[in-house]
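**Student:** Have a look at these structures, which come just after this line.
No value in this document is a laboratory result; all are computed from the given coordinates. Quick caveat: nothing in here was measured; it's all calculated off a predicted structure. Cβ atoms are built from the backbone, for glycine too; each structure is taken alone.
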Structure P
Amino acid sequence: MKIYTKTGDKGTTSLYSGERVAKDSLRVEAYGTIDELDSALGLARACCEKAEVREAVLAVQKLLWNVMAEVATLGGQPRITPQEVAAVEKTIDQWEADLPALTHFIIPGDTRGAAALDLARTVARRAERQLWKLARQEPVSETLLVLINRLSDLCFVLARGESERGEDA
């Protein structure tokens, strides 16, 4: 089987739900940016030294597959649930509880892993902006919008955790 199909040579692509849309449509931009976030998180996971951080990043990457499937589906049922948002918030709270109070701005780059997580944070913010653009034109689940917002916060606390916590045992 060849990797190329030639079906997108005229500027269209298929959504997960089968419809063909322009490659530069807001929906494709949104799930493409989420795909980019997944790749940025993969880089972060490869760079992080702390197993606990790597595990948290992998959990987010697995969640992003459902996020992308929801965004790439027209008229389908939402895949992202309030329980998944609550789980991300719980993870953020757990990490924050173990970190010192934040008293200054953080300049990215203390460690490779933290720098990669900060890059993922900015991609998550861009994905959120893309989803809001899409939501102004087409239906987007409010739960999905909240989740994407929380993922940038999670990347931030994980970057702090990678930088500030003690070494893995």
Structure Q
Amino acid sequence: MPAIPTGSPAPDFELMTDRSRVFRLSDNRGHPVVLFFYPQDDTEGCTLENIEFTALIPQFEGLGVRVLGVSPDSVSAHCAFREKYALCAVLASDPDHRVIEAYGLWQLKKMFGVEFMGVRRATVLIDPDGRVSEVIHATRIKGHAQKRLDAARALLKRPA
């Protein structure tokens, strides 16, 4: 299944977060939302991505942009990951892959000649009206969070 197309309504969802709260996409209407989907807590690339988003959280918040990291890891794994690296981005648990699948990011992957199903690393920018503004597949992790901040800034400057 391909990633959700730009311009389409973002699928609403509810996921439990590492803050012991439910994140509902619909509760964030009126604000841009950055959803960054990543495969697994405490792995090299995912750690770098989360650290970079953490460093930029004050700037995202200053723009009124909500940021949410989503992976199949459990809430308790997210809590340990957050504490280990002093992460600020809210992390949501999707162990059944319902949200990951709704966004078209549960895909066949191949590593070392072995095929398996997993999360395709991507970031989805949702506009204040709840539509998918862009889907960016993170081919290079370093600098990815900054590019998403720049995209959010550009989105907010677009005429209505």
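**Student:** A value of 22, 14, 9 was computed for semi-axes √(5λ) of the Cα gyration tensor in Å, for residues 26-81 alone; which of P, Q is the source structure? All intermediate terms of the calculation are to be shown ahead of the outcome.
**Tutor:** Values: P: 25, 13, 5; Q: 22, 14, 9.
Corresponding structure: Q.
**Student:** Can you say which of P, Q returns 1.00 when FRET efficiency 1/(1 + (r/R0)^6) of positions 50 and 114 (r between Cβ atoms, R0 = 25 Å, to 0.05) is computed?
**Tutor:** Numbers: P: 1.00; Q: 0.45.
For FRET efficiency 1/(1 + (r/R0)^6) of positions 50 and 114 (r between Cβ atoms, R0 = 25 Å, to 0.05), the value 1.00 is produced by structure P.
**Student:** Given a value of -22000 for helix-only ellipticity at 222 nm (-39500 (n - 2.57) for each DSSP H run of 4 or more, over all residues; to 500), point me to the structure among P, Q it was derived from.
**Tutor:** Only one of P, Q returns -22000 for helix-only ellipticity at 222 nm (-39500 (n - 2.57) for each DSSP H run of 4 or more, over all residues; to 500), namely P.
**Student:** Further, regarding this structure: Upon calculation of semi-axes √(5λ) of the Cα gyration tensor in Å from the atomic coordinates, which of the structures P, Q produces 31, 18, 14? It would help to have the intermediate numbers written out before the result.
**Tutor:** Values: P: 31, 18, 14; Q: 22, 18, 16.
Attributed to the structure labelled P.
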